[in-house]
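Asks: Take a look at these structures.
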Structure P
Amino acid sequence: MSATRHFQCTICGQCCYGLLPLTCKDAFANAARFPLGFVWTALRQGSKDYAMTATLGTTLTLAHRKELAVMITPTAYLPKSFPCPALGDDNRCSIHLNKPSRCRTMPFYPYRDERYQAELLKPRLGWACDTSTAAPVVFKDHQIVLRDDFDQERQALLEQAPVLRRYADYMFKYSPWLVGALTQASSQTKTRSVVTSLSSFLTATRNADAGRLARLQLPVLNDYATRTGGDAQLAEFHQNYRNWFQEMTYLSQRLDASPTCADASVRSD
């Protein structure tokens, strides 16, 4: 019999730091706010999140009939010490009415099977989430109690999966280094991820909105490149921001158009 779990946010703001997974829709809607990248996470067969990762992401066949499930996540690419740019001084979200679905669904995580969601209700070190019996019941009988936000985010992830899968096919074909990097990352004891640029997604999918999105990203990437410069611990972030700025400078010269991420697809020549 499953335990009943309680949870209530105390507005401590601790979950508003570092990488923020987004749906494509939320990522593009916030292109003028977040420095955007794609985080790739590979799981080996036998991992408990393997099936869900394969459904929402893609699979990669290796030698000897081995296979990896790979999640490809549009992400607000922020160092763990950096707050979300929408976080106010009072620890409140300045875009609360229009905040990303990932923020609405917290602490639940639709990238995982629902039966494993109870594991996410243990606050991380330094977080002040209320999980006492005085807090509302949020999980019972292996199910989320108030689930509208969870279901909406899960549906968005399912809907965007085909275009992310096509993006993956393109990258596996034309960027073989990615296959090697994911294979190596999956062999580590601690799960590690690989990062690619938003521009690679826009190019691979021939997104007609690439020019406009690139122009929105340019000042954001420039700002974060400046803020991370000179800090050895943030060298990888700094270099990625600089490289992506150069890529976006090129893409910003393309003609503007209006399709959204949901409309993106890889077109055959």
Structure Q
Amino acid sequence: MPSDQVIALLTDFGNQDPFVGIMKGVIANIAPEAKFIDITHNIPPGDIYRAAVMLWQSIPHFPPGSVFLTVVDPGVGSARRGLIARSGDNIFVGPDNGVFTFALKGDITAWELSNPQFQLPDKGKTFHGRDVFAPAAAYAANGIDGSRFGAPLENLIELASPKLILAENQLNGEVLYSDQFGNLLTSIGRFSQSGDRTFNFVPWIDHEKFDFNELALSMDRSHLSLPEGKTLVWVDTFADLPDNDCGFLVGSSGLIEIVANRNNAGKLLKLNSGAQITLNF
């Protein structure tokens, strides 16, 4: 690998404490020419599910061969395993707790982070981001093969898939979470625009219940059903809605998002994570 390898960091450490900076310092000592890109450090503490979705959203926009260092690790110090995995051209380093559920696709090889040669000496039990994961990411950026970190891993921990069910003229899903603007990311997608108002649908998660060659939807003839009977219409942009009104659109990641113009859709609609929704087309 090149010495200026990209290392992308995603954690729940926040920016108030020195934890992220310490990890970068460890990496800089081992791989001084690596380039750091911060995806986010504001994952809600211990929210593995949100981290898994945000990592999935981010991967397509990074150079092939990037190292994704992901530390959302409420089980730190327990029997949970640390891992390094290769999927496609990319490398993933972090805890084996499901945080890579949506990131690892296709041909996957993984190894346990057990070789002390690639960890800091006097490893503690509360900061594996510093002692285990940051060194592993740095050595991977320097070209150390995954097989040198430990024994092969199988049966990686996976999170339960969010609801995404294809029925006749319907896609059933759920609200995943709200972003800082109050836009509600849902499990329904992934859509790519094929015409002025037409979108092709290919599921973003592996799902045995999908069996079709191609599904094209006219969004302007679709509506989104919410709990208690409320429905929303499709809009192309936020500005297509009147101020403080709600609708749905295809967001930047290809998933359906419930939005409001100049307001917080989650608060207006009183919808929380897990709320059941249906796209009728």
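Coordinate-derived values only; no laboratory data. Just so you know, these numbers come straight off a predicted model, no measurement behind them. Cβ atoms are built from the backbone, for glycine too; each structure is taken alone.
Asks: Looking just at distance in nm of label points 7 Å out along Cα→Cβ at positions 65 and 97, which of the labels P, Q belongs to the structure with the highest value?
Replies: Sorting by distance in nm of label points 7 Å out along Cα→Cβ at positions 65 and 97 in descending order puts P first.
Asks: Thinking of P, Q, which structure, once FRET efficiency 1/(1 + (r/R0)^6) of positions 113 and 241 (r between Cβ atoms, R0 = 35 Å, to 0.05) is computed, gives back 0.50?
Replies: Only structure P yields this read-out.
Asks: Quick one: relative contact order in percent (Cα under 8 Å, 6 or more apart) came out at 26 when computed from one of P, Q, so which one is it?
Replies: The value was obtained from structure P.
Asks: If you don't mind, there's one more thing I want to ask. Assign the value -0.41, -0.84, -1.07, calculated as log10 I(q)/I(0) by the Debye sum over Cα atoms at q = 0.10, 0.16, 0.20 Å⁻¹, for residues 73-192 alone, to the correct structure from P, Q.
Replies: Q
Asks: Next up: The value 2.9 for distance in nm of label points 7 Å out along Cα→Cβ at positions 177 and 225 was derived from one model only; which of P, Q is it?
Replies: Q
Asks: Of the structures labelled P, Q, one was used to calculate helix-only ellipticity at 222 nm (-39500 (n - 2.57) for each DSSP H run of 4 or more, over all residues; to 500), giving -11500. Name it.
Replies: Answer by label: P.
Asks: Given that FRET efficiency 1/(1 + (r/R0)^6) of positions 25 and 217 (r between Cβ atoms, R0 = 25 Å, to 0.05), derived from a single structure, equals 0.00, which label among P, Q identifies that structure?
Replies: Q
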